[in-house]
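A short reminder: the numbers here are calculations on the coordinates, not readings from a lab. Everything quoted here is computed from the prediction, not taken from an experiment. Cβ atoms are built from the backbone, for glycine too; each structure is taken alone.
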Structure 1
Amino acid sequence: MKILYSLVLGLIPFFCFSQHQWLDFSKDSFHLKYPENWFPDTSGKMGTVLFVFSPLENEEDKFSENINVIIQELSGREIDLAAYKKITETQIKEYATDPELYESTIVSSGKGEYYKVSYAMTQGKLRLKIISYCLIKNQKGYLITFGSEVAKYEQYKTISEEMLSSFSVQ
C-alpha cells in the first residue's frame, strides 16, 4: 500500500506538469522554455530582453505572473557571483518595500554555478514573491526573474521552476 501511495503521489506532479505544452525561445545566446498560453514580449521595456506573461485568471486578477530576462554587460568590472550576491542583497534591503529575504545562495549544478535569490516585497497593493537566478558568462550577467503574487505562488511553483531551470546560456 505504501508503494502504491508513493507511486500515486509521485505521478501527481507529472500529470500537473504535462497539462502544459511548452514553447522554446532563443535569443542573444540564451534559451528558455515557457507555457504556450503565456505571452512573450520582446519590446525591451524596463531594460529586459524578454518578458513572458501568464494569462490573467479572471477580471479580478490584477497581476500577470511573469518571467523576465535581463542581460547586463560586465566587461571591465570585477563582478563575480559573490559580488553579485552582495550587491543584490543590499539593493533588496534598500529599494524593495517591506522586503523579506527567503534565500540568497550560490548554487552549483550540472549546468555550472549560478546565484539564486528569493524574496517577497510589496508593490502598490500587491505582495509579490520574486525568484531570480543569475549566471555570469562571457563577461555578461544573465538575470532571469520570476514574479508572482505571494498568495498564488504555490499555484505557479511547478511552472516557475520549470521555466527557471530551462534557462541556459550558450
Structure 2
Amino acid sequence: MKECLPALEEAGVKLYVVGIGSRESATEFGEALDFPLENLLVDESDESEAYRAAGTRNSQRDPDTNKQIFEGVESMWSEATNDALEQRGKEDLDKITGNLFNRGPYKPLMPKGKSLFDMRAIEKTLVQGGSFIFRGEETVLEHYDPSSGAHLPLDVLLTTALDAASKQKDQAEEAEVAVV
C-alpha cells in the first residue's frame, strides 16, 4: 500500500476499501495502516449487503429461507489460498500480521456478534471479497476471491488501474477511475 497509494493518487485514481464490520473497526484498521479514513467504507448490515450486491462468495442468501448460501470449505481454504501464500511468501505475510514475538500492523477485525454463537457474525466471517476497477460506469476489472487470501495480485491491480487512468486522460474523458 505504501508504494501503491501515492502512484494511484498521482494518476488521479481513487482507492476505496470496503470492509464488513463497524465504523470503529474501520477506524482502527485505517489508523493502524495509516490509510485515509475517508477511503474506508463499511458494510454494517446484518447480511453483508454490499458484498451480496457485488456477488462475492458466501454472500448470497436463499430466497425462500434467507439463510446464507455457504459454498463449501473450498470457498474458505483451497489450493488457491495455498498458491497465494506461496507466491507472496511467509516474509510478506509476517510484515503484515507479525509473529509470536513481534506484532505486525494488521490484526483481524472480525465482525462482533451479540453473543458467542451469533449466526450473523459467523456468516460475515465466511464472506469472501473481491477487487474491482471502474472507469466511470465501465467495469474495467472484476476479480472475485475464490477463497481466503487468494486476492488479485497487487501488481495486476495497480497496472490495470494506472492503465485505465492513462486511457481516460488520453481520451480526455471526465469519468473518474476508482479501485474498490
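Here are the numbers for the structure shown:
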quantity: Winner on relative contact order in percent (Cα under 8 Å, 6 or more apart) once structures 1, 2 are ranked, highest first; calculated: 2
quantity: Read-out helix-only ellipticity at 222 nm (-39500 (n - 2.57) for each DSSP H run of 4 or more, over all residues; to 500), computed value -9000, structure in 1, 2; calculated: 1
quantity: For 17.9 (mean count of other Cβ atoms within 10 Å over residues 67-74, calculated) the corresponding structure among 1, 2; calculated: 1
